[in-house]
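Listed after this line are the structures, all set down as structure tokens.
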Structure P
Amino acid sequence: MKEYLVRIYITCEEVGLIVNDAVDVGMFSLTQSFDGMNGILATYDGTISKEGLKTFISLGIAYFPLNHYEDFVITCPNCHEVIDDDMILHTYDENVLSGYNINCHRDDCGCQMADVKFKLK
């Protein structure tokens, strides 16, 4: 069974409770967490199954894939172009902890929270 490594953005207490419940029942396996900045309470990285990810998506939980990119369409919310691999932010700095996950160099879009669509329904 394919496991997805994803970054989850805790944007409010309710989302935090949902994700913590998912950890407690084994749906989401937390590998690391960071305090967020600028409106993001925390950032959680962990593994999740396809069904678990679909559940998070249905609940409107913000996420970003960190592997199996072929299963996603990742676009810039500003110019709407598909992002290149070198645009993904990997360093846990102020940008990532503030919810940004790409740095789009097209049209000088800069750091953004990407639009992510899961292709596998």
Structure Q
Amino acid sequence: MSLLKNVLLQHRARKTALHALRFAERLRNRNSEFAPSYLDTIENIGDELAMMARDLCVNEKERRALLSGLMSALRRMYRSDPGLAQRVTRRLAPRVLAASPEQSERGQWLRTAV
């Protein structure tokens, strides 16, 4: 059962990251005033995966499945720069493995209000 759960977590992380990256890219291409920067997009993906790790994962192996899904999504999205996927995954790995989102709820509301 553990193998199936790891595959499902990997798929969910991959799907979540791809949707966030594609949505942000579409907004940037349309020059929307609501388009997040690349840094904000990556930070939000990290927070989302950290919350998934906190809520869904029991052990480190399951959290590593989330990181594997993130790596897969980044490789698919940025095929022209394979090192980018590794750098971003390494940057977000401590947050996901610790299962602690970096941004606080209060900080998000303050940023939204401004």
Structure R
Amino acid sequence: MTEPTKVEFQTLESGVALKIEQPPQGPLIVIEQDGTIKVTRGPFDEAGKMFWDAVHIHGKTYRERVAELERQVQVLSMDPFRSIVHGGAYEVRSNMVHKIPLTDVDHVLTTINDMAKRAIQ
């Protein structure tokens, strides 16, 4: 079983560097102040995975954040309002008890759709 990834600052001759390591013999990444990145003891793809698992974005690892965003996309894709709005004004108007002009229904649906697009962006 591997140990958890260690993230620490290290003082080098060139200044302070960020050291990310998978003990005991896993990948080692050293990011220096000038932007130089050194990867040792492991393939680049494993080092990249380790790096993103070590980095925290808003309190979560990159992998956790991606999983959270994937869940949000899944929930949004099952939104019942989406199919109604994209179904068009004819279907909505045909289900209305009190009829209003088709152009008004279309305008309302277009506005809802535009608001949803802005919220997603």
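A short reminder: the numbers here are calculations on the coordinates, not readings from a lab. Small disclaimer: the values here were computed from a predicted structure and weren't measured.
Descriptive notes on the structure:
- Origin of the value 35, where relative contact order in percent (Cα under 8 Å, 6 or more apart) was derived from one of P, Q, R: Q
- Which of P, Q, R yields -5500 [helix-only ellipticity at 222 nm (-39500 (n - 2.57) for each DSSP H run of 4 or more, over all residues; to 500), calculated]: P
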